[in-house]
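Undergrad: Listed below are the structures to be examined.
Where a number appears in this text, it was derived from the coordinates with a stated rule and is not lab data. Predicted model, so just to flag it, every value in this text is computed and none were measured. Cβ atoms are built from the backbone, for glycine too; each structure is taken alone.
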Structure 1
Amino acid sequence: MYAHIVTAQLKIVTIDRGVRALEMQVRPEISRRAGFRGWELLVDRATGHFQAITRWSSKTAALGAVRDDFNERAGALDGLLDGTASQALFEDVR
């Protein structure tokens, strides 16, 4: 299993809108991709810092999400971010 983690900073005044955009626009689209195994959205409301973690059945599926989805899905947060998002891919070694 693999995890794709997107880390970013939402503007404090846009946290609720950002969370809604991620849950209503991004999550449904990503969850339809082959190999999708789960999603977690973690938010620190005091700072606006968030991590969106998606889990994938294979490295191929995870890399497809990174390649195809990252820039396209980041558009859902246009004007809501304070800075730019970063991403990383990890292997679950359990």
Structure 2
Amino acid sequence: MTGIHNLEMLQQTLQDLSRQQLALDTFCRTWREQADLLTSLPPRYAAVMEDLLGRLETGSQFSQESCSYSQEDLLANLADWLTKARQTLATQTG
């Protein structure tokens, strides 16, 4: 699976989670399983992704009002992560 294909699949999972068509644990597991993609990106990408996924999981254990992590904001940050990862891969292959 190419890096771009992995990113497209992750984009789809992000949309599915936003629409509540995917469970959070499945979403996080899918993102964490992208070892090939993560090794093709600079190491900071894995660290940032793990931080965002951890916050998303923590936030899901509380109601929106009682947690400082907004799921909407975290999903937006993951969308930004995807955009930057796509740009990084394009520069590496271009």
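Undergrad: A value of 2.0 was derived for distance in nm of label points 7 Å out along Cα→Cβ at positions 21 and 85; which structure in 1, 2 was it taken from? Don't skip to the end; give the middle numbers.
TA: Working: 1: 0.9; 2: 2.0.
This figure was derived from 2.
Undergrad: Name the one structure among 1, 2 that helix-only ellipticity at 222 nm (-39500 (n - 2.57) for each DSSP H run of 4 or more, over all residues; to 500) of -8500 was derived from.
TA: Traced to structure 1.
Undergrad: Something else about it: Relative contact order in percent (Cα under 8 Å, 6 or more apart) was computed and gave 50; which structure, 1, 2, did it come from?
TA: Details: 1: 50; 2: 35.
Of the options listed, only 1 reproduces it.
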